[in-house]
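Read through the structures below before going on.
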Structure P
Amino acid sequence: MHKNQIPVLPIVTRGLERIGLPPLVRPPVPNDNPNEALVLWGTTYYTYCVIAHVRVILRGMVELLRLKNVPTAFLACRHVFEWTAHSCLMTRETEGFIGRQDWKGANELQSRVMEANRWVKEHGKKYEPGYDYDEMPDSMRVKKALKAYEQYQQEQHGENSVEDSYALLSEHTHPNSACFNAYTQIVGREVQFVPPSTDSALLGEERCLLDLILFLDALLRLGKEINVRRQLRSVIDELLEAKKKQDVP
């Protein structure tokens, strides 16, 4: 962590790990005739799942950075960035569906993100024939989520860094020279192999983690969920307190 930087990653990781996720009872409503109750339940269900998954990934990032293993941390950070964008998309679209009382549209969106699996749809019949895989909904593409996140940042800040940040993370998680550069040092005609940098500044995880927490809070509000949202708000309060201390001269 750099001087004067809020410790966003440890605060969010600890905060999400403290949250207890209670069981959810699905309303007795058929999918072909969804109502408000089913949509609110689906919104909460999605948000609980994101919390359950992302906090495990963040714990891995904390451990990787403790070991100064920045190259591997890039993979985890890119994954969290994608979930931030995905949560942004879900927040914006769910809010629109609920505002219009379009329960069918909201339910179809939730089915896509909670049931779709591109690999299963394309390859499942090889391993478990007999199931009608063509009936599975199409999965949500990452580029659509990133576009929603770009629009959000543009509206909130008058500019956005989504494309730049995601491209940088991707450069370090795909096979290309960005991966090699961390291990080489050129001196004249000689290429020397060196340990990779332990500087985690390029990860920039704080750029998306603050937004992720806000999106999760908004989704729980839309789902009219109280218990977990109260716990999530305490994480937001801790982040605000850390910022206040940082701003004190």
Structure Q
Amino acid sequence: MSYNQLLAEKHRLSQELDQINKKLPKLPAGRLTYVRSGHTLKWYHHLNGKRIYIPKSNRKLAVQLALKRYLQNRKQDITRKMQGINHYLKTNAPDSDKSPRVLTDPNYAELLSDVLKPISREIAAWEQAPYVKNAKYPNQLRVQTVNGLTVRSKSESIIALCLYTHRIPFHYEERLTLGGVDLYPDFTLRHPQTGETFYWEHIGRPDDAVYRASFLEKLDLYIAHGIVPDHNLILTWETGDHPLSAMEVEQKIHRFF
């Protein structure tokens, strides 16, 4: 789960815990046990140090005591899970990682470029070669990321930083012509071992109808030319309520590279 997914899970568990705490006081005191002998099942109500037989005619009491036991155990499970989530959230806040700060410092990034560059000389040369970039809306290139690169959003800066850290060579918004149409994928990547080309698109506003229609048209063009999601086209998504996390990007990188 990503950081934001864990936050959502914590909220869900907290709501469930509130409901359990409201139900438990309304259930009977004591606890339920049972004894099975062959095909015969007997229920017992343990209360104030006594074991009282529950006749089948009082099945409702057995149901309530069984529910009580389930809710008590569920409460323990939720409490344990929330403790784990709270510990993770405390120690893995989005801004808690220190290594990216070194890479975003141009003085360190320059020194590290030799040891973090791709292994293959051909791929390294490709990464450094000039290419035709997207010239539209240059004023939107406002987010500084690794190695002096500026991108259009914080999410794209996270992707660029993770790619750089894992030594995956990339071009940002390089022109790609498909069927006579010029596209500018967010990232054009080369596999550091095989040299295979991948494309990475980040869908930042899928809840915007115009943006969504434009992307779907672009996706149709990709697929028509053999650039297929989960094969050589990597997709990430976010909305205002669920921003992209570095963990999600890391998962994509580990899956494809």
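As an exercise: semi-axes √(5λ) of the Cα gyration tensor in Å, calculated from one structure in P, Q, equals 35, 25, 16. Which structure is it?
Details: P: 35, 25, 16; Q: 56, 21, 17.
The structure behind it is P.
When P(r) over Cα pairs in 5 Å bins from 0, in percent, for residues 53-196 alone is calculated, the result is 2, 8, 12, 14, 15, 15, 13, 9, 6, 3, 2, 1, 1, 0; to which of the structures P, Q does this value belong?
On the way: P: 2, 8, 12, 14, 15, 15, 13, 9, 6, 3, 2, 1, 1, 0; Q: 2, 8, 12, 14, 12, 10, 6, 5, 5, 5, 4, 4, 4, 4, 3, 2, 0.
Value 2, 8, 12, 14, 15, 15, 13, 9, 6, 3, 2, 1, 1, 0 for P(r) over Cα pairs in 5 Å bins from 0, in percent, for residues 53-196 alone corresponds to P out of P, Q.
Have a look at P, Q and say which one yields 32 for relative contact order in percent (Cα under 8 Å, 6 or more apart), as calculated.
Working: P: 32; Q: 14.
That value comes from structure P.
Supply the structure label, taken from P, Q, corresponding to FRET efficiency 1/(1 + (r/R0)^6) of positions 29 and 77 (r between Cβ atoms, R0 = 35 Å, to 0.05) with the calculated value 0.35.
Considering all the candidates, the number was obtained from P.
From P, Q, which structure was helix-only ellipticity at 222 nm (-39500 (n - 2.57) for each DSSP H run of 4 or more, over all residues; to 500) = -22000 calculated on? Before the final figure, lay out each step's value.
Numbers: P: -22000; Q: -15000.
Source structure for this number: P.
Computed from the coordinates by the stated procedures, all read-outs in this text should not be read as laboratory data. All figures in this text were calculated on a predicted structure; none of them were measured in a lab. Cβ atoms are built from the backbone, for glycine too; each structure is taken alone.
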